[in-house]
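Each value in this text was obtained by applying a stated rule to the coordinates, not by laboratory testing. If you're wondering where the values come from, they're calculated on a predicted model, not measured in any experiment. Cβ atoms are built from the backbone, for glycine too; each structure is taken alone.
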Structure 1
Amino acid sequence: MSIYKKLAEIQQKLKAPKGQLNKFGGYKYRSCEDILEAVKPLLGDMTLTISDALDEMGGRVYICAVAKLSDGENCITTQAYARESETKKGMDESQITGSASSYARKYALNGLFLIDDQKDADSQDNRDSAPVAKSLDINKVLSALTDAKDSSELERLYKAAKSRATPEQLEVIDFTYNSIKGATA
């Protein structure tokens, strides 16, 4: 099975509920650890690694987390950035860096495994708790692209999905589309 099909299978089977509670904000969220625990049983012979690098931009420090899924020969990677706060009440400098690392890793994993297709509670103004509607069922889109009968159907499905996708979804849709198109060329 190709690494792309295995990733699509993991994306479809992965269940990583928001089991943590932010007592201050009163919302549920999932942590990087929650995602890792949920994905481990689905990896089979695949290897998942996460690494961090520090980038300085405009005098601010950013953590760049890279999530890498490998079958030993091929790999798929995603990355996400989080900025270190200059100060955070109750945290020393190493805790601030660790917090930014956890946040960046969580979003790198979200991108790789298509976990969030709607805004997460920790990224919105918590004073307005109205739910955000889902824009696209990404698993159905990836399955349709993978099962396309010919290049014209693939192109039609790609254009339709592209017009409704969030930026995060678009990145995965583009990747899948280009992988399929490259494999059939």
Structure 2
Amino acid sequence: MSERDRADDGRTDDRLRRSTVPIGPSAGWDRFERGLRVVAVCVVFGVVIAALLGLAGIDTGANAEASDSMEVRVEYAEVTRPGIATPLIIEIASKDGADLPAEVTVEIPRNYLAMFDENGLDPAPDSVTSDGVTEIWTFNPGDVSILSIDYDARLQPNTHFGRDGWVIVRADGDEVRVDFHTRVMP
């Protein structure tokens, strides 16, 4: 049987239809896949560069306010991420260098503190109370002119949005309020 006869009787075409060798993707699909790989590599390198520049971690800030007799400075995380240790340091200082009053109260909103898993509060307050909205820490600092309160905590892993916070310090009829905001990045 000649080649022409085999082509005419359809057996050659039948074998081609039953081939197990896959037909390659189209040129358009190849370009699409190549583009996806380029985008993925650029995203990975972008994240690595952001981390190397310090843009993927914590960014701290500090706000301070003063009254006639005391100054309050709050160091906090302006930007943080879930699951990371996040600073909150409240420093209360006598303006004239004299000792702080015998009793100092610090108020902070409970919904701000709810963002954190607390590891500790140093120094520990002499008493803690709450009205449901605000947590109130009372300290008897003794003979010191500066009281530094360190709230050791990490941002909860399920926290995805930032919150406004504030600290109100009261001592001997004097009051100082410091406002701040913590933003949470993914």
Structure 3
Amino acid sequence: MTDQTLPEWAMVSEKRRAHIERVVALLASWAEAMRLPEDEASRWTNAGWLHDALRDAPEEMLRALSGDGTRPIQILHGPAAAVRAEQEGERRQDVLDAIRHHTIGFEGWNRTGKALYMADFLEPGRWFLGPERAYLAKHVAADFEGTFRQVLRLRIEWTLAQGGALFPEQVQLWNLVRSGD
């Protein structure tokens, strides 16, 4: 697996590929602005390339790879991609955790998971909350943890405003980080 492309096993539409490329570009720009060590920057971009690699895979495949027969299909591409990445040799736990939990959050994340969670939401190709997301994206390098907290809050508010339900993992993560407000 390289830092510069989707894996051969990816199943993504052209629209999804463009989203992934924007996520990776955002992660790379933050890593550069933060002057991250090469290894950490590589973790961020690898997580970016892999996070939606199975976004357009069939439900049966996602359920089989993730081992989950009950949760909504929309959140299974991360766990499935993490399993597939591990099968292909990815051993860095922070990369696997970032991929696995990027849609709903994970209280055990280090910066790799948090960066992917933010980039997936803040990438400029998304149509909603444009000015708010652009503002936050510009502040990641200067205030990583504070921006993460704001992105998490915004994602939760957006989910609730759209009539969605929160997953226990989201609530646990919010309870962990909200004390910073």
Structure responsible for -19000, with helix-only ellipticity at 222 nm (-39500 (n - 2.57) for each DSSP H run of 4 or more, over all residues; to 500) calculated and labels 1, 2, 3 on offer = 3
If FRET efficiency 1/(1 + (r/R0)^6) of positions 43 and 91 (r between Cβ atoms, R0 = 35 Å, to 0.05) comes out at 0.30 when worked out from the coordinates, which of 1, 2, 3 was used?
-> 2
Compare distance in nm of label points 7 Å out along Cα→Cβ at positions 35 and 171 across structures 1, 2, 3 and report the one with the greatest value.
-> 2
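If Cα Rg over 2.2 N^0.38 Å is calculated from each of 1, 2, 3, which structure is the one that comes out at 2.01? Kindly include the intermediate steps, with their values, before the conclusion.
Numbers: 1: 1.12; 2: 2.01; 3: 0.96.
Checking each candidate, the match is 2.
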